[in-house]
Structures are given as structure tokens and as C-alpha cells.
Structure P
């Protein structure tokens, strides 16, 4: 069965995507763990990570190279 895509939801995401630190991104979602991985570089090669609420920000020097979102489904609009 094909999944449907909401044009309205995609259009709401566009400004946020364009404001990210990189125009090339990799996104993976582990449904079982409910973790969303957003990488701005592959391989990420982070040298430091900081936990902010349910997000882990991954840095190389002062540059954000990735974000891990824990409990990602909590961010879904209902």
C-alpha cells in the first residue's frame, strides 16, 4: 500500500529545512527506538555532543554536524 504525503505538511517544513546549517542532509528514523537521526555530514565525525532536552547536538569544533532526537514521536502534531 502506498503512503500518502501531505503537501501542507511538506510546505510547512520547507522554511525549516532551508534554515538548517547544511543543504545536504541525511535523515533516518528508528521506529522501534523512536529516535530520529539528522546528519549534516557523513560520516559525522563529531568531537563533542551536548544534550538539550530530548535532543543530542553533535559538534565538530563549533560546527553542528548532526542532531539525535530522542522520543521523536512526541513531536508529531495531533
Structure Q
């Protein structure tokens, strides 16, 4: 099952953190938005939050924006 989540990214933060407000996800990352470093960090952090491998998380929108759309492949158990 594929699930899409809206993400607001805050690059160059002093520390990494993630906040879910029930509708959208805010992610603070320490990486700058240069050469895909911020996008890779977002994928890594969202995957860790959902306890899935990073290969199951991909950016499908907002590659050059602070507002991103993340798609997660969450397979049902069994």
C-alpha cells in the first residue's frame, strides 16, 4: 500500500527533529539544500520515523522546494 505524506523541511537546523501535527510532517535537518543532501536526509529521517528501510520512502514532489511530498510503500504484515 502506498501512502503519501506532506512534509515541510527546515534545512540548516541546529539539530534534527521531526514533528507530526496530525495532518503534515515538519522535519528539521542539519544539511543544507545543496546537491540533494537535504532530500536524502528527509528520506532517511522519515524512514526511521516510520521504521521502514529508506528504500521504501521516495520523494514524489517538491524536489527543489521546502514543501515536499513523500510516498511510502507500507506493506501490510503477513
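Computed from the coordinates by the stated procedures, all read-outs in this text should not be read as laboratory data. On a predicted model such as this, the values are computed, not experimentally measured, just so you know. Cβ atoms are built from the backbone, for glycine too; each structure is taken alone.
Comparing Cα Rg over 2.2 N^0.38 Å across structures P, Q, which is largest? Provide the component values of the computation, followed by the final result.
Values: P: 1.20; Q: 1.04.
For this comparison of Cα Rg over 2.2 N^0.38 Å, the top structure is P.
For relative contact order in percent (Cα under 8 Å, 6 or more apart), the calculated result is 23, so let me know which of P, Q that is.
Values: P: 23; Q: 35.
Computing relative contact order in percent (Cα under 8 Å, 6 or more apart) on every structure in P, Q gives 23 only for P.
Ranked by distance in nm of label points 7 Å out along Cα→Cβ at positions 35 and 59, which of P, Q sits at the highest value?
Working: P: 2.1; Q: 1.5.
Largest one: structure P.
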